Structures are given as structure tokens and as C-alpha cells.
Structure P
Amino acid sequence: MADRFITPGGLARIRSEYDELFAVERPKVVETVSWAASLGDRSENADYIYGKRRLREIDRRLAHLARIMKQAKVVDPAAQPTRDQVRFGATVELADEDDNRRSVTIVGDDETDASAGRIGWSAPIARALIGAKVSDERIVRLPGGEKSYEVIAIRYPG
């Protein structure tokens, strides 16, 4: 089993989703299914059929989230002792060969969000950046070919 590193914020988001599904959404769907079942014939009862399907989806998601929380190893980026190198939780400003700049934060694989600049620590770009210092150049092997990045800045929260 691979390590399942996660930031405290990522674990809080997963816990919040779990709590919302378990305490709010699932009881509502159970109530709808119970009501639909009381109407009699279930074979053509859309509320019943959809409700049962939605319950299975919720239960699968709850099991997945529970597994993540059980296996999670919380790493607080603010407590990183080495702040001059890229490590888990670092926000890294990069420049490519054309001086296009972008900022990425290395987080757990379960909390990635490319549109927000959060990339999983096992992603190719994150693996290439781990251990880099400011002004280091790293080559990332991507499906579309190799791309070179220079580390412009490294920041940690706190």
C-alpha cells in the first residue's frame, strides 16, 4: 500500500464531505426511498429506483472517504523543517523555457485540484520538483515530451 500523505486542510475537506453525506444527504435519500416504497409497486416507481441507486452511490463514496481517512498520514506543511527545498506542501513558483510562470502546491493525491494549482505529490511534475532549491532547473517527463522548469520561489504556509 502506497503512503497516503495529506495536508491538514485536505483531511478537513474530506471529513467535511463525509459528514455532509452521512448526516445530511443520506438520511434525506433514505426518507425518500421509504416514502416511495410505501406507495406499493416499486418496479415503475422512479423515486424508489433513483433513490436506491443514489444510496448505493453515497455508500460507495462514504466507504472511499472512510478508507482515505483511515490510511491518511497527515503532514503539516507549516512544520516542514527544511524550507529552502521543495517538499510536500510547498507552493512552488516555476518558469518554463518561454518564461511562462505558474505556481503549484504539492499536496496529497486525494486532494488534487489542477484548476487551483494543487498537484498530487506522485504527479510527474511534483516528483521532479521534490528536493529542488530556488534557481534549480528540473526536467519533467510528460506524455507530450520533456519540459524544463526553473524554480523561482518556494513558500510554505505559516
Structure Q
Amino acid sequence: MKWLEVMAEQAELHGQRVVAETLGVSRTVVSQVINGRYPGDLGRIQRLVEGAYLNRTVMCPVLGEIRLNECLANQSNTRTTGNPLRIKLYRACRSGCEHSSLDQVQDFKVQGIAGRRNEYDADGTIRRLTIQAGDDKCELIALLKTELKHLGIKYNRVMKERE
């Protein structure tokens, strides 16, 4: 396993802390992998090492060619508020990207396009915003405020068009 040899070599040269920071894992994970005692997903660690140290790349539908470890980091990112690029990445990683290792594929198409254009999917929006916010309640409140502002803008636009 070349990737494991490379990981051990990098830990020897730079220390386990540096390798852990580069891969986005803990020092404990690095130690367990090197010593053959890691109980988690070795395939994920292999992909991280191949991206970070062996220059393995993938073609991201949003960013173009990126390192595999960056792809995995983008998949695990749930903080998307206020950054259009992060929102695009979040959606791309969860809507069938061939490089995504996420279990669930979510449909981000606008609800009700076929014959129900004026319906707003409040439950779907709340689910999406809750996922984006994670466990951060303040973040969820900020996302909901932004959503309400956008709804107000859309409502005002529709009312002006009716006049």
C-alpha cells in the first residue's frame, strides 16, 4: 500500500500533527492508521492521503480539477451561508456528483415546477436550512431570517406585477 508508506514517511519527516492538519483528521487517527489499528474507514484515509501527498485529482463540476482531499473536505462542509460558491459545492456534492462519497443524494430542484409554480415548499426549505446550519441554532436563525427577507422580496415583486 503505497499511500500508507507515504503517510508514514510524511509523519516521520514532518510529524503526525502536521500530517493530521493536512488531512483534516486528528493525530490519533494518523497514529492508528500508521500502526494498523484504525477502526474507521481506511478507504477515506487512503483518498485523503492520495489527494494531499500523491496529487490525485478529480474533476469537480463546480471548481474544475481539484485534489481529492479537497473534494472530500468540500463534501463534509455544511457551512454555506452567504457564500454562493459554497452553496454550489454543497448542492453539487449532494445531487449525484460521481466523486461524492455521501450516502444520501438530495434533489435540489425547485418544488412544484410542473403546474404548481406559485407553491412554496416551506417544509423542504426548513429541512434544507436545518441541514445547512447543523447544530448551530444561531446559524439556523440567521438562515431563516435571510429566507424570510427573500420571500418578502419575491412577494413584493409579484404584487407589483399584479398592479
> Which of P, Q yields 9, 29, 27, 19, 9, 5, 1, 0 for P(r) over Cα pairs in 10 Å bins from 0, in percent, as computed?
Replying inline: Q
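Thinking of P, Q, which structure, once distance in nm of label points 7 Å out along Cα→Cβ at positions 26 and 74 is computed, gives back 2.8?
Computed on structure Q.
Of the structures labelled P, Q, one was used to calculate helix-only ellipticity at 222 nm (-39500 (n - 2.57) for each DSSP H run of 4 or more, over all residues; to 500), giving -19000. Name it.
Numbers: P: -12000; Q: -19000.
This value belongs to structure Q.
Comparing P, Q, where is distance in nm of label points 7 Å out along Cα→Cβ at positions 58 and 130 highest? If you can, show how the numbers build up before the last one.
Numbers: P: 3.8; Q: 2.8.
Answer by largest value of distance in nm of label points 7 Å out along Cα→Cβ at positions 58 and 130: P.
Among P, Q, considering only relative contact order in percent (Cα under 8 Å, 6 or more apart), which has the greatest calculated value? Display every interim value, and only then the final one.
Values: P: 24; Q: 12.
That would be structure P.
Looking at structures P, Q, which one was mean count of other Cβ atoms within 10 Å over residues 42-49 calculated from, given that it came out as 18.8?
Derived from the structure labelled Q.
Read the figures in this text as sums done on the coordinates, not as results from a lab. Predicted, not measured: the structure shown is a model, and the values here were computed from it. Cβ atoms are built from the backbone, for glycine too; each structure is taken alone.
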